[in-house]
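Listed next: structures, encoded as structure tokens.
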Structure 1
Amino acid sequence: MTREEFAEKLRFNYYSYRMEGNKVVVTDSNTIMFTTLDSIPSDVEFNSGGPVYLYSIKDLPYGVIFNNRGDVILDSLKSISRGVEFNNEGDVRLNSLIYTSEGSNGWNYNWEGNIKGVDSKRLINAMIKQGLFER
């Protein structure tokens with residue numbers, strides 16, 4: 001998906017955004033929800049005032065940054081490129097990547113791979129930098 005196509009989806013849903021060079025910065029003060037969108041372009045930054053729901057996204061490309069308030073829900077995600085960052089104020093749900101039968105339910109804070117005393121998003125960001133979620 002191109003940046004222009006993504007911007008059109010944002011406009012269609014009345015979500016506020018701005019273009020900063022090659023980057024799309026989502027600035028809406030509310031929840032961002034896309035239930036059927038299956039891709040987004042690289043260099044998208046979510047600075048929104050609520051949670052971000054991207055239920056059908058399968059791959060997060062380079063430069064996608066979550067600075068939003070609230071959770072990030074990525075239930076269909078299969079790969080995360082290096083350069084993706086989770087700096088959101090809530091939790092992250094990655095059902096397809098970290099769901100286990102032991103009960104993590106895809107939530108980063110409840111993942112059995114967490115290290116006591118290390119913030120779970122910090123651990124996910126470190127793993128992304130190492131390329132552990134690339135396929």
Structure 2
Amino acid sequence: MIKRLLTLEEVLAMLETVGLPAHYVEKFTQQAELVIGRKPKATVDHVTVSSGFGQKSQRGFVELTIDDTLTQMDAGKAREIGLFLLQASEAAQSDEIFVKFFDQMGIEGVGRAQLLLKLRELRQGTTGVSFPS
């Protein structure tokens with residue numbers, strides 16, 4: 001099962017969409033930022049990538065290890081994940097640029113979250129959360 005995660009901006013946009021009064025949205029935003037600020041953060045992820053050949057399967061494979069989590073996949077899946085990482089990093093840079101622009105324009109809070117959500121929807125071509133298959 002896929003674990004779906006939402007950004008704070010997406011949650012705020014949904015709260016406003018369902019008609020939650022602005023003062024509750026603001027209280028939620030403050031509480032969420034407080035909780036996020038107190039979460040322990042991993043300072044560095046230890047990431048390794050290696051290739052191998054399966055004697056039984058007679059196929060090449062890629063191993064990806066992040067901290068203590070190891071996964072193996074075939075070469076095609078590894079290329080697919082590599083492309084997803086490149087696309088996501090481009091999208092993250094785009095989001096960062098837009099947020100900095102919104103800051104310069106004085107756009108804050110829920111308005112900024114809604115604009116960022118709309119821009120993401122335009123970029124990915126869907127109004128829902130997009131998960132590559």
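Computed from the coordinates by the stated procedures, all read-outs in this text should not be read as laboratory data. Remember, it's a predicted structure, so these values are computed and weren't measured experimentally. Cβ atoms are built from the backbone, for glycine too; each structure is taken alone.
Here helix-only ellipticity at 222 nm (-39500 (n - 2.57) for each DSSP H run of 4 or more, over all residues; to 500) was derived from just one of the structures 1, 2, and that gives -19000; the source is 2.
Suppose you compute distance in nm of label points 7 Å out along Cα→Cβ at positions 40 and 96 for every structure in 1, 2: which one lands on 1.5?
Comparing all candidates, it corresponds to 1.
Sorting 1, 2 by distance in nm of label points 7 Å out along Cα→Cβ at positions 8 and 48 from high to low puts 2 first, with the largest value.
1.4 is what came out when distance in nm of label points 7 Å out along Cα→Cβ at positions 72 and 120 was calculated for one structure; which of 1, 2 is it? Answer for the origin of the read-out: 1. Identify the structure, out of 1, 2, from whose coordinates log10 I(q)/I(0) by the Debye sum over Cα atoms at q = 0.13, 0.20, 0.22 Å⁻¹ was calculated to give -0.50, -1.20, -1.45. The correct label is 1. Once relative contact order in percent (Cα under 8 Å, 6 or more apart) is computed for every structure in 1, 2, the highest value turns out to be that of 2. Given a computed value of 0.15 for FRET efficiency 1/(1 + (r/R0)^6) of positions 32 and 80 (r between Cβ atoms, R0 = 25 Å, to 0.05), which structure among 1, 2 does it belong to? Only one of 1, 2 returns 0.15 for FRET efficiency 1/(1 + (r/R0)^6) of positions 32 and 80 (r between Cβ atoms, R0 = 25 Å, to 0.05), namely 2.
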